[in-house]
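Before anything else, here is the set of structures, which you'll find just below.
None of the figures in this text is laboratory data; all of them are computed from the coordinates on show. Fair warning: this is a prediction, and the values are worked out from it, not measured in the lab. Cβ atoms are built from the backbone, for glycine too; each structure is taken alone.
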Structure 1
Amino acid sequence: MIARLFAIALIVIPFTSTHAQDAGKPPRIVGHRGLLRHAPENTLTAFSACMNLRLGFELDIRRTKDGVLVVLHDDDVKRTTNGKGSVGDFTLAELQKLDAGRWFSADFAGERVPTLDAVFALMKKMAIDVLVCLDIKVDDATMEGDIVALAKKHGVLHQVLCIGRAIDDPKVRAKLKAADAKTPVAVLAQKSENLAKALEEKNADWIYVRFVPTADEVKSIHAQGKRVFLSGPLSIGNEPGNWSRAREAGVDALLTDFPLECQRLWRVGAEK
């Protein structure tokens, strides 16, 4: 399994060094929780492979009992580790005793739940410009400021996009911007008819859409200096038709469980 993952990571395609979409370039591909079909989700191994492939990745942020920000999707650790119980009931030391890889495959035994600090450190070390989406799962007084401070510590604030609770809650967006006005933040437009209101949000740089927008809708978003992020059921599965429609419309990034398939679709299309 590990050998196959590293073999996959050798397949590298050209990428743009800016988040703004260049003419003729495909949207940025973001792997949901990393390469969750090929490696244990939300682990440094999965994130490293994504970056080697010039793929972005999405991760989920929670907080331990002793206040450390960690990367894990569920509130209960049972599904993706050999432990059980709420993340918030574990100290970091206790949490990192758990195996976060064996549930996926014995080849990944020994993987640990990473801290957000460790993920940002990996991004800085690898220095590969991909889009990293931060799904904020927890509501507490200092979450937003702590996330921004860690990103700035490692010099990766420009690479991230804050989603999760940020897309629905204006207070979360305001706190993120208060921590640093340059923090990239998204606001949700569930349907086409929600676009006008989303575009009025002063604390959002990205419009997070759950529908495939038209080229005219994308142009209207870009005209206001904002970017377009496609997520939800129309892109998360193996949806080549929707991926192609999104690319043709000019979206800036999309989230999927099938990033390798999407990347291959666009690479093969570019070779024709």
Structure 2
Amino acid sequence: MKHSLTLLLLLTVTFTYAQEKRKWKQLFNGKNLKGWTVKIKGHELNENYGNTFRVEDGKMVVSYDQYTNFDEQYGHIFYKKPYSYYLLAVEYRFVGNQVAGGEGWAYKNSGIMLHCQPPSTMLKDQDFPISIEDQLLGGDATGERSTCNLCTPGTNVVMDGKLFTPHCINSKSKTFRNEEWVRAEVLVLGDSVIKHIVNGDTVLVYEKPQIGGGAVNNYDPAVKKDGQLLSSGYISLQSESHPVEFRKVEIIDLEKQYKKKRRKG
């Protein structure tokens, strides 16, 4: 019964946001990084090493032209406020070549990090925020490589009624190649359902995001409270060694409507 109610709520909220396409709020203003905070491994909060995150031609750009070697300097840029129930959309593409020293798995790899811990709680040498990742990947001329996969740095989720503990799982999206723009949306309903959407197609659904598991290093143990459900958190975008551009980052905040639906239910 609980699962049926969750599914009904998901369908209701999905219908609601479909009727409100004109209410997108732009998190990225196309001019500067106002409202965003940078945290790069090995550097202090807001030290934008190598001008990694910048704005060029109206796009938020992740660039490594000032790096000599990536050296595991994983970075994230966080929006200034946390969200709980929302529809988020980014339009992204991979460009150019991976910087020297980047891992093979990080080729054409970035991500939308959901329900992130506050950037101020990340330690200097922490590699990834404790969060849920909507993993963004690009493909080559041949072969298949899905996007909007799920990865879980310091977290777990529930899939098909069971706790899912592996670090990553592929979505059912098609492969996007070369420098093609892709629209990735993610519907987040607090600590219940999360839904990945690519160019309008649902490619992955799971629920009950929670702290737990591995794949995050050098964190403050006081922050990693395993088993705690994640009902809200910050949103961030990744730098993982391959240049990527974001021409749009926008959100529909669903919290008021979600809570109103629950009261009526």
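Remarks
- Largest in mean count of other Cβ atoms within 10 Å over residues 42-49 among the labelled structures 1, 2 is structure 1.
- Answer label among 1, 2 for the case where helix-only ellipticity at 222 nm (-39500 (n - 2.57) for each DSSP H run of 4 or more, over all residues; to 500), calculated from the coordinates, equals -9500: 1
- When relative contact order in percent (Cα under 8 Å, 6 or more apart) is calculated for each of structures 1, 2, structure 2 gives the greatest result.
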